[in-house]
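Read the figures in this text as sums done on the coordinates, not as results from a lab. All of these numbers come straight from a predicted model, not from anything done at the bench. Cβ atoms are built from the backbone, for glycine too; each structure is taken alone.
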Structure I
Amino acid sequence: MLTFRILLLTLPIMKQQDNSQKIVVTLDAGGTNFVFGAMCDGKPVGQSLTLPSKAHDLDLCLNTLISGFEQVISSLPYAPIAISFAFPGPADYRNGVIGGFLPNFPSFRDGVALGPMLEERFGIPVFINNDADLFAYGEAMGGALPRINRMLEEAGSSKRYRNLLGFTFGTGFGFGFVMDGRLNLGDNSCVETFCLKHRDHPEFIVEDGIAIRAVKRVYRELSGDERELEPKDIYNIAKGTLEGNTEAAKEAFATQGRVAGDAMATAVTLMDGIIVIGGGLAGASKYFMPALLEEMRSKIKTMSGDTLNRVQMNVYNLDDKAEFEKFARGNSTKIKVYGSDKEVVYDPEKRVGITISDIGASNAVSIGAYLYAIDNIK
């Protein structure tokens, strides 16, 4: 389901404070309902509020947003300092304008200056970003990247990572990239991989081979099963806990893995960093990860006949204990500094790793939205 989440950061009315005193008012907004809530120091505060989104009618929808915020804010002890929200569709993020093809928010298609409207209404800064960008930012600052670096330190490795590529497998194929702690938004708010070419059908976009609709379509084509099945059902068929074509179910996820691996190989070759996967389909990694890794580790030829690795770095599954140990160990050696008795550690092995989000896409998006606002409040 197409959704977006809004985080409203509030600040105690006092001169001195720390982050533990800041309340975060949240909004999980879908085409059916808006669910408002609040967080303080990373924990839920107070009661949530659910209102029908009325997404078909712009005036009703915007009034619902305002009303929901007002009701939640009125119950809190502190005044807001910023609004930060994640939106998974076309937008001019820097200027806060939402518009374009939005199936679950048809009234927004002609363009809605949502950011400026909220700034005028509440008198505070408003930040809008793509949900996959904020997923990547949350994972880079409070999820996969610090977790992997901590594990490397505990393993005695000197290797550390500063860059992260975040991919979401769900209704779409989302992508975000963080370099040295900075979220790369691009010049057009258009850092994307969904529109790369499909590995097996280059006339189509790659998203058509990775998203929920792809898993459903491939299973139906391979099995002839005409039931209205969701990926969770296909996953259970693959496990053997639901009646259906087990091999077709496994191949549906394997196909997804190969197509995703092809796109991710291109991205990591250009951007070079840890890869984290989240989203509704991430739980099926048991069935798509082997094919994804095989694709990323595949070979490619030059016209002169040489054979190269598709990805110029060795690719490791960081959720596999044995592979992580090899990843952490690398190929370190000590070499002497010419003209000196000093030695330096040299590791010639270029390597990247892939992990599944352990904090979940929703939490990562929330962390990303919160931190982006904090970082950008002047």
Structure II
Amino acid sequence: MAEYNLAVIAGDGIGPEVIAEGRKVLDAVAAQTDGLSFRAVEYPWGSDYYRETGRMMPEDGLDQLSSSDAVLFGAVGDPNIPDHVTLQGLLLPMRRAFDQAICVRPAVLFPGVESPIAGKAAGDVDMVIFRENTEGEYAPVGGRLYAGTAHETVIQSGVFTRRGTERIIRAAFEHSVRRGGKNKVTSVTKSNAQAFSMVFWDEVFEDVATEYPQVQTESLLVDRAAMDLVRWPEDFDVIVASNLFADILSDIAAVVTGSMGLAPSANINPEGTFPSMFEPVHGAAFDITGKSLANPLATIFAVAMMLDHLGETEAADRVNAAALQTLNERQVVTGDLGGSASTQQVGDEVVRLLGSAVD
């Protein structure tokens, strides 16, 4: 019997709403799968916890999570707390402490979903973005000197190691080989302006590429990549980029494929020595918090990614199939997709379709 220890951090904004639907789907597929169960522990960390304690999570929070098999995460952020406090206080420490170096963000134009780009049909856009997740531009290296004076000086340093750069690029090539399809990896940098970090990235990309002669490669500057994502998104297959650039490009890709509410993310510890973390990309979405308007499908797709990561491939396929059927039938979809269903109704529909498949 496979029982997994699952840490659940619903977090802020619409996080609790979408996580509730992800949990609902996870519980349903576990009940339908012989020998599959989850022991979930909920951690009430986030902005409310910060207001009570002055911390986004307790001092031993990472220790509490470390024995989990996976982490299911909702969102972080609060309109009344600076973003650097919320992000640096919870999400980024988890990614770094657990060496969740490989961030995987698929972006697919699904049946039943309309792209804002004219003339794109279901399946035309199908890409995966690999984001370096623990260093790069998000490394907390730098400082402020002479704060509050006319001579105030601020330094923010990007950190690029050969280990970190090579393993994200290699992960992208390995995925391209497994994925098939276009068999193409696009590296995105800004090496014409960043002559140290990004030139180094380009060199590592070229070195790793020699090990995969069957894979087509290209290197684009980030401004060119952003431009091409909104005019020729069908040209992309696997994209690999640094922490900052991949973060931005994955949001563009999500919108190009119909909605931020459909974009899941996996933050993978490649050695399996720490838990990996799974989340929707969309963030806290304060403007719709508490209104049951949030699309839970990004979280449900993230649940499927978590199941696949844990080796529960059949259960993952069933969750994906039910979510895709929900989109294709368009009877129960949220407002971002042109429907009128509530967050809870979409979760219920995915559970219903899971049950129908079993019946």
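Summary of values
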{"quantity": "Answer label among I, II for the case where FRET efficiency 1/(1 + (r/R0)^6) of positions 233 and 313 (r between Cβ atoms, R0 = 25 Å, to 0.05), calculated from the coordinates, equals 0.10", "calculated": "I"}
{"quantity": "Winner on Rg/Rh (Cα atoms, Kirkwood Rh) once structures I, II are ranked, highest first", "calculated": "I"}
{"quantity": "Origin of the derived value 0.20 (FRET efficiency 1/(1 + (r/R0)^6) of positions 73 and 209 (r between Cβ atoms, R0 = 35 Å, to 0.05); candidates I, II)", "calculated": "I"}
{"quantity": "Structures I, II, by volume of the Cα convex hull per residue in Å³, for residues 49-152 alone: label with the highest value", "calculated": "II"}
{"quantity": "Structure from which 15 was derived, relative contact order in percent (Cα under 8 Å, 6 or more apart), options I, II", "calculated": "I"}
{"quantity": "Test item: FRET efficiency 1/(1 + (r/R0)^6) of positions 137 and 321 (r between Cβ atoms, R0 = 41 Å, to 0.05) calculated as 0.90, pick one of I, II", "calculated": "I"}
{"quantity": "FRET efficiency 1/(1 + (r/R0)^6) of positions 97 and 121 (r between Cβ atoms, R0 = 30 Å, to 0.05) derived as 0.10 - corresponding label from I, II", "calculated": "II"}
